[in-house]
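> So, here come the structures, one by one.
Readers should treat all values here as calculations from the given coordinates under stated rules, not as data from a laboratory. Since the structure is predicted, the reported quantities are computational estimates derived from the model, not experimental observations. Cβ atoms are built from the backbone, for glycine too; each structure is taken alone.
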Structure I
Amino acid sequence: RFALGLAGVDYEDEFIRNRQDMLDLMPRLRYGQVPMLETPEGDCLVQTGAIIRYIARRFNLYGASEGKEERVDEIIEAASDALSPLLDVAMRFKRDESFEGAAQSKGTKCMRWINAWEAQMEDGKFIAGTTKPTVADSCALRVVEEAVDVLGIDKVLNKSPKLSIWRNTMLKIPNIDKFLKSS
């Protein structure tokens, strides 16, 4: 969704609200899992990484003109790893389990990636070292925003001045701003 937001693409979000919704969707899911993106050509893509890379190629968000595709791929994978413990915290919250303990232990795990991104940021550049935002920026922004929700902005960005500037820049991109206000 963040990648589609960065691309400025309107899309229809279909939520699975009950077992029947999932059963109805199953014939279109290659591996029986979501998320799924139906392309304008009618293909049903599953697997988050494949969907993100499709969006990057289709909407020129791969950093190809600057030779940064590998760096973008690296950040996509890192963001996926960083997001995993944060999503676990969100699921605990939805199940009314101990939120505070999970937030501190699991939420803090994502700081490894956030600190690495801070260390490699170049002034005035986007997260993959490009002059324009790429799909890597949308992936990293999702991690940062989830971390801010779980741990608080001070804990996430107080020691990350470059990442804080980058985040503010990303949040001011009209398509990202529009996406965040609509979600």
Structure II
Amino acid sequence: MIFIPSSTAILWALMYSEPFGLINHIMEFLRLPREIWLANPKTVLPAVSIANAWYGTPMSYLMILAGLESLDTEPLEASEVDGATYWQKVRHIIFPMVYPIILLVALLRLIDVIRSFSLIWIMTQGGPGTSSTTLPVATFKVSFLQYDYGMGSAWGVINVIVTFVITLLILRRQKG
């Protein structure tokens, strides 16, 4: 969102690399065993998820900060006059006012994660095996590595439908 996915993927792949990666140097400093993060089926998904979270956090933070900055101060001032504690203000005034923004940020982040391709492809190409394969990665593999364009198109439509259904569910929850 703020960072380019390809540069983020390369940066994190280097940080996770076994011989000279920063993560393994920190593990070694803490007297923990080195790990081959992106080649182990048990660690690849958490490793890619951390990189993806690092990639998406700045934009989410800025959107929530903008929402907090745009809050109407009148209810907060009235609650202060009424003697509300800090936590009462947060629970009954601030959170309900910021909730739609948090929901929007969560929705946009979820859509971004669902359609995440470049970060995973550059870091692992969906491997080892299929342990980090997502729907967009599988669609790419079927379409352009197996040359089954019809099946790849079907997978792409499924990706759009899944994203659409999740979006509808979240928006319906917001209205309710």
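> Of the structures I, II, report the one carrying the highest value of mean projected area of the Cα convex hull in nm², for residues 79-150 alone.
On the way: I: 4.7; II: 7.4.
Structure II comes out on top.
> Using FRET efficiency 1/(1 + (r/R0)^6) of positions 127 and 167 (r between Cβ atoms, R0 = 35 Å, to 0.05) as the calculated read-out, with 0.75 as its value, let me know the right label among I, II.
For FRET efficiency 1/(1 + (r/R0)^6) of positions 127 and 167 (r between Cβ atoms, R0 = 35 Å, to 0.05), the value 0.75 is produced by structure II.
> Next question. Using FRET efficiency 1/(1 + (r/R0)^6) of positions 39 and 159 (r between Cβ atoms, R0 = 25 Å, to 0.05), single out the structure from I, II with the greatest value.
Structure II gives the largest value of FRET efficiency 1/(1 + (r/R0)^6) of positions 39 and 159 (r between Cβ atoms, R0 = 25 Å, to 0.05) among I, II.
> Determine which structure produced the value -19000 for helix-only ellipticity at 222 nm (-39500 (n - 2.57) for each DSSP H run of 4 or more, over all residues; to 500), calculated from the coordinates; the candidates are I, II. Walk me through the numbers before you get to the answer.
On the way: I: -19000; II: -21000.
Here the read-out was taken from I.
> Using the calculated result 9, 33, 37, 18, 3 for P(r) over Cα pairs in 10 Å bins from 0, in percent, pick out the matching structure from I, II.
Numbers: I: 9, 33, 37, 18, 3; II: 9, 26, 27, 20, 13, 5, 1.
That value comes from structure I.
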